[in-house]
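What follows is calculated from the coordinates using simple rules that are stated; it is not laboratory data. These figures come from a predicted structure and were not determined experimentally. Cβ atoms are built from the backbone, for glycine too; each structure is taken alone.
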Structure P
Amino acid sequence: MKEALTTPRLVIEALHVSDAGFIKQLLNTEGWLQNIGNRNINTIKDAEAYIQKILGNKNYNYHIVRLKENYSPIGVVTFIKRENHQYPDIGFAFLPEYSGKGYAYEASKIFLDNLLKEQNCENIIAITLRTNAKSVRLLEKLGLKFNKTFKENGEHLLLYSLSDLDK
């Protein structure tokens with residue numbers, strides 16, 4: 001995604017090092033720590049280094065979701081091609097105070113639609129903890145279908161995909 005995407009309420013644009021304060025805040029929320037994991041981002045310098053690592057990896061695409069009305073960052077949507085999976089992975093995370101207001105769906109839907117239009121993707125997957133009911137509901141609302149459970153790093157995960165995978 002080269003240019004920002006907009007919805008009636010949101011602006012979605014590429015991650016920049018200047019987003020370090022927000023990234024530090026997001027990565028230390030209870031939801032991130034519980035559902036994604038501790039990335040040990042304790043200072044702005046840690047967040048800047050984390051962002052630099054993301055920006056330096058051509059397989060990682062993080063985008064900040066901002067409120068259109070005041071440009072405040074409220075979440076991220078991601079598109080990552082991991083070495084251990086055949087297809088790229090869409091993801092999302094939002095500050096808890098913006099949960100339940102439709103922002104995650106609004107941002108993820110336009111982001112996914114844009115990916116399908118711009119990228120030559122045979123399929124797109126999403127991975128979540130089986131205990132993350134909010135993510136499961138959002139993935140299903142986005143049209144991804146449950147494919148399988150698997151274990152990775154000692155965690156039971158659910159794999160969703162846009163197209164059927166060989167089970």
Structure Q
Amino acid sequence: MYSVRAATLDDLQALTDIYNHYVINTTITFDLRPFTAAERRSWFDDHHTSGPHRLLVATDEAGSCMGYASTSRWRAKPAYDTTVEASVYCRPDAIGTGCGTALYSALFESIEREDVRTIVAGVSVPNPASISLHERFGFRPVGVFHAVGRKFAEYWDVAWFERPLRLEPRAAR
């Protein structure tokens with residue numbers, strides 16, 4: 001149903017529009033104001049078609065951008081370079097349609113041969129759909145930072161998840 005490919009600069013406005021929906025309407029991100037595409041350019045430029053930091057888009061049959069997923073630098077210190085942070089955002093009308101699954105499948109496959117050991121993900125809670133998606137991809141909870149983000153005049157928790165890039169094969173059941 002979805003085609004997944006590397007993002008191009010032509011996608012930047014659509015990616016920004018998707019992200020801004022979550023900025024304005026949800027606590028899924030703790031950004032407090034929407035961005036212009038120009039403001040998101042440096043974020044876009046931090047991702048490449050090779051290496052551990054990727055940015056993929058999912059398009060529908062008409063070629064419309066329905067979502068994106070990325071692996072980004074987790075922390076600035078070089079000792080953390082084999083760890084990446086994964087994120088996925090789908091257009092509201094693509095939620096629950098397999099878009100996030102298609103994106104994460106392609107994203108993790110795209111970095112399979114990179115020097116990456118661990119993938120981490122932070123999920124503001126409550127967000128059962130995101131937690132379910134991450135658990136389906138082998139992420140395991142490692143802890144919760146309590147009341148670390150303030151948005152919409154409330155404090156929100158962030159649950160952290162991790163998984164190795166290369167999952168162990170599941171034992172036969």
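Between P, Q, which one scores greatest on mean count of other Cβ atoms within 10 Å over residues 91-98?
The structure with the largest value is P.
By the measure FRET efficiency 1/(1 + (r/R0)^6) of positions 43 and 131 (r between Cβ atoms, R0 = 25 Å, to 0.05), tell me the structure among P, Q with the highest figure.
Ranking P, Q on FRET efficiency 1/(1 + (r/R0)^6) of positions 43 and 131 (r between Cβ atoms, R0 = 25 Å, to 0.05), first place is Q.
Check the numbers for mean count of other Cβ atoms within 10 Å over residues 67-74 across P, Q and tell me which is largest.
Q
Given 133 as the derived value for volume of the Cα convex hull per residue in Å³, which of the supplied structures P, Q does it correspond to?
Going label by label, the one that fits is Q.
Matching task: -7000 is the computed value of helix-only ellipticity at 222 nm (-39500 (n - 2.57) for each DSSP H run of 4 or more, over all residues; to 500). Pick the structure from P, Q.
Only structure Q yields this read-out.
If we compute mean count of other Cβ atoms within 10 Å over residues 11-18 for structures P, Q, which one ends up with the highest value?
Sorting by mean count of other Cβ atoms within 10 Å over residues 11-18 in descending order puts Q first.
For which of P, Q does mean count of other Cβ atoms within 10 Å over residues 115-122, calculated from the coordinates, equal 11.4?
P
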